[in-house]
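Here, each number is a calculation from the coordinates, and none is a lab measurement. For clarity, every value in this text was computed on a predicted model and none was experimentally measured. Cβ atoms are built from the backbone, for glycine too; each structure is taken alone.
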Structure P
Amino acid sequence: MEIIKAGSDGIYLPQLNIGLDYSGSDAEYVFVSHGHSDHIPRRSTANTYATRPTKKFMKLRNYRGQIEELNFGNSLETDTARITFYPAGHILGSAMTFIESDFGNLLYTGDYRSPASPASEGFQLPKEAVDYFITEATFSLPIYRWKSYTHLEKQICSFASNALNEGYTPIFLAYNLGKAQEIMHFLKNLNHPVQIHNAGFKLCDVYEQEGIDLGQYETYDHDTCKGKILITPGSALGNGFASNIKKKRIAYCSGWAAMEARRVQMTVDKLIPLSDHLDFFELIRLCEKLNPKKTYITHTPNPNVVLHYLEKRGIAASTLKQRQKTA
């Protein structure tokens, strides 16, 4: 199968006329893995497909093209392929794309998480053997090994409760889509009001519509935020977010929080390694489980260690570089 990584334009399968998170103009069909902005096509005149939540996120994020819903377990037949979405566990609506064709089959992960985020539809693999596997490797070093969601939930709730009990306003730094709602889902049982950054607030309705309980929350209000649990991207702190609150404690929630240096870099009180990507060891185990004919690594700052571990296990793997053609 010919696979072309078109830089920031996504991935193109020319034999099948299919694009994956693809912004180019030469695909007849484009499949969108999830609603994060780096995976939403910047432009598309193709027939574009996404799950129902992803379609809603794309519209809320001003995608102006036409989008057809393709929900989990339902397949689309084209002249050259059969395409099915499987839950990716990354954020709500995130999907892995499984493509069956005369050139073999291919599983494209987009971004994914196993075990799945509790604020998602779960994680599921195809039952069929996989020929070609395209996987992200965002956290591509053995220093990245996540704690269980039970442990992380306790960390998040304890940080908020302790801060509130001591008269501080707890602030969680998290992406507006996915991570923010995951934290809200964990905090719901505290029954304490949450205020979320305006850009994240408008995305929460999609979670509620899909049956994910986010507890009691409202949009951030500078005048009433003191004593609430606050959730915001880190970039907002420099723009006056909660600047009126003197007594506050800040937790940085990200897989990158596994690096202790982030505490000083970001001037935070707590690092919580809450990631919506799978860790290094989960990635290796999944590749072993699938044992595809060929694994392609993408979206990684450093593929060398992953490739070394896979090679030791007899799994054929390489990076998927820009404009690289593979057979």
Structure Q
Amino acid sequence: MIRYSLGIKVEPYQKPIQFKDKIALIGSCFTENIGKKLNDYCFNTFLNPNGIVFNPISLAEPFRRQFDNIAYTEEDLIYSNDRWVSWFHHGKFSNESKEILLATINHEQRAFEKFITEAPWFIITFGTAWVYHFLPEQLIVANCHKIPGQQFKKRLLEVDEIVLCWQLIVKKLKAINPKLNIIFTVSPVKHLRDGVSENTLSKATLHLAIDKLVGENVSYFPAFELVNDDLRDYRFYETDGGHPNAMAIDYVFDKFCNSVLSKDARDIMDALDVYSRLKNHRPLIDSESNKAILHQKLEAKRAELIEQFSELEGLI
């Protein structure tokens, strides 16, 4: 049995997330991990409209566009490695056609804008306080897209720089969507390419900024502490020493569910686990009769779950 060193207690939310609540998530690859797990359990989520983004200033870009009604244009793109990419997006948003790329990222932007005005929950994960300025345009970029490093200047964001940026976003989002609850987290992923000390300084900067942002309907979930102070062992990291492994992600997700999700939502998740095991079961003898029996059992279980949890209608 693994013995966790501190056993950090995460208090349950008084008004937790319900199963049918819309949940917007943006941030680092750790956001992707948690968001995909929620998707697997049929939660209604919108994940990373600009792809994986690490620094708080670039994470603010979708909201700058939303508040000022600014679409992405050709000026926001650069041609790199035979594809068009965006300074404000992860490399997964790329295309040989700039017209197709612009159509894709603007469609994603509009969809996110609609979702965030309706969602009662918004989860933001800051990954690093280090940013890269593209020198020819003095622009903080979300991704350098393998462009030569001499064209960029690296610097550490100031705490107040982050706070001023996100205080305005929080204020405007609450004005648009008064029911919105915001959860900030700091990614436990170690940015070791920056250097060990530099990574520590970066994470400290993010923590100090979030501490000033927490307030009414704005909270902090300790994903960083759960990995670095509770688990405290490189057994819980991938071989690169920087990314939490599946065991660590499951541990944080379990803590998240028990703290932030309602009991009804967790009951539905438990039921979906049973359904998933039955769905993925493979009979020892792969015959048509065995397949038919398994299908009947699966349909009976599906009907049972929908009768028990009407929220699952159309989802399974």
**Prompt:** Can you tell which of P, Q yields 3.2 when distance in nm of label points 7 Å out along Cα→Cβ at positions 46 and 222 is derived from it?
**Reply:** Q
**Prompt:** Which of P, Q yields 0.97 for Rg/Rh (Cα atoms, Kirkwood Rh), for residues 62-253 alone, as computed?
**Reply:** Q
**Request:** Using relative contact order in percent (Cα under 8 Å, 6 or more apart), single out the structure from P, Q with the greatest value.
**Result:** Q
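Compare FRET efficiency 1/(1 + (r/R0)^6) of positions 110 and 150 (r between Cβ atoms, R0 = 25 Å, to 0.05) across structures P, Q and report the one with the greatest value. Please list the in-between numbers first.
Working: P: 0.45; Q: 0.10.
When FRET efficiency 1/(1 + (r/R0)^6) of positions 110 and 150 (r between Cβ atoms, R0 = 25 Å, to 0.05) is computed for each of P, Q, structure P gives the biggest number.
From which structure (P, Q) was helix-only ellipticity at 222 nm (-39500 (n - 2.57) for each DSSP H run of 4 or more, over all residues; to 500) calculated, if the value obtained is -6500? Write down the numbers at each step before the final one.
Working: P: -6500; Q: -14000.
Value -6500 for helix-only ellipticity at 222 nm (-39500 (n - 2.57) for each DSSP H run of 4 or more, over all residues; to 500) corresponds to P out of P, Q.
Can you rank P, Q by mean count of other Cβ atoms within 10 Å over residues 86-93 and just name the one with the largest value? Could you put the intermediate results ahead of the total?
Details: P: 26.8; Q: 21.1.
Comparing P, Q, the top value of mean count of other Cβ atoms within 10 Å over residues 86-93 belongs to P.
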